[in-house]
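*Asks:* Next up: some structures, all given as structure tokens.
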Structure P
Amino acid sequence: MTVARVIFLDFDGVLRPLAARCDRDGWSAEAVGALNYITDVSGANIVVSSTWRNDHSFEAIVQLLRSKDVRGEIIGVTPLSHTKYDTRLIVPATTRGNEIKQWLDANKVGSFVVLDDECTVEPFNDRLVLTDSREGLKRCRAEMALKLFGCGF
């Protein structure tokens with residue numbers, strides 16, 4: 001089965017901005033609305049790339065996103081990174097971009113965008129819609145995502 005469009009979704013800095021008006025748990029209704037706008041117009045499915053997948057089951061993530069009124073279909077999470085230990089420091093064994101690549105290698109996808117507040121998605125920077133971590137996902141960024149999907153704008 002081929003998935004026509006996929007959004008790789010980070011939470012912190014995208015749906016949970018640092019400085020915007022948010023609910024008591026830090027989630028922005030405006031950012032969720034912008035995400036829903038993307039999924040409503042494009043029909044894109046959601047794959048969670050947020051580090052929240054390290055501490056929460058897929059089912060718990062789906063339940064959480066539904067409780068925050070996310071409407072798009074959540075179809076998976078990117079593979080978990082393992083930490084590589086060095087005697088001097090701890091570094092991620094892989095980048096978010098590599099995790100996305102692993103997911104894409106295992107699934108047929110027509111088009112995708114990455115919604116993130118960090119530039120850690122090499123080799124997919126051309127598919128990145130970068131959010132301001134203080135403000136989260138805004139309508140103007142949602143329109144950029146739709147343009148990457150070929151939905152006008």
Structure Q
Amino acid sequence: MKFDVDVFIRQLPTMISLGIIPIDILRENGICNGCTMVLQRWWSTGYISPLCDMHDLCYFIGGTAEDKVFIDEQLRQAILEHGRGMGNWLTRPFHIFLSKGIAAEYYEGVRLFGRKFYNYQKESILTHEQIITLYTIALENSKGFKLTDGVRKI
């Protein structure tokens with residue numbers, strides 16, 4: 001079945017409200033690719049991959065230059081939040097410390113190099129609330145779960 005971008009974008013608000021994002025289909029069609037294009041380390045890309053996928057999706061859909069700034073900031077905030085939720089009472093400070101470096105690295109990377117990948121539009125396509133919801137859904141999935149079915153709650 002051929003991937004229809006227009007149909008996908010029309011159905012995206014419904015998918016967001018249901019918390020269902022077809023990441024595998026988006027990856028197969030080159031829309032999402034996890035965490036790439038920034039210095040990668042084995043400890044930074046595994047569990048934040050859903051966050052990077054949502055960032056890729058937001059870039060693909062695009063919007064205004066102000067939306068790009070918001071999308072990038074949401075990625076940074078989501079990575080920081082991810083770090084606050086990792087580990088136990090003993091290891092959590094380490095995860096928080098680590099996530100600050102990872103968030104800074106990815107944020108600077110997308111701010112410096114993301115311009116050519118962002119789909120600039122004259123008007124916003126997604127509302128800020130929808131963007132926050134996408135990152136919230138991804139954050140729920142970045143707590144150590146790896147789902148691999150074609151259409152999944154992420």
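*Asks:* Assuming 3.0 is distance in nm of label points 7 Å out along Cα→Cβ at positions 49 and 73 as calculated from a single structure, say which of P, Q it is.
*Replies:* Q
*Asks:* Among the shown structures P, Q, from which was the value 0.65 of FRET efficiency 1/(1 + (r/R0)^6) of positions 17 and 97 (r between Cβ atoms, R0 = 25 Å, to 0.05) calculated?
*Replies:* Computed on structure P.
*Asks:* Computing helix-only ellipticity at 222 nm (-39500 (n - 2.57) for each DSSP H run of 4 or more, over all residues; to 500) gives -9000 for which of P, Q?
*Replies:* P
Where a number appears in this text, it was derived from the coordinates with a stated rule and is not lab data. Because the structure is predicted, anything quoted here is derived from the model rather than measured. Cβ atoms are built from the backbone, for glycine too; each structure is taken alone.
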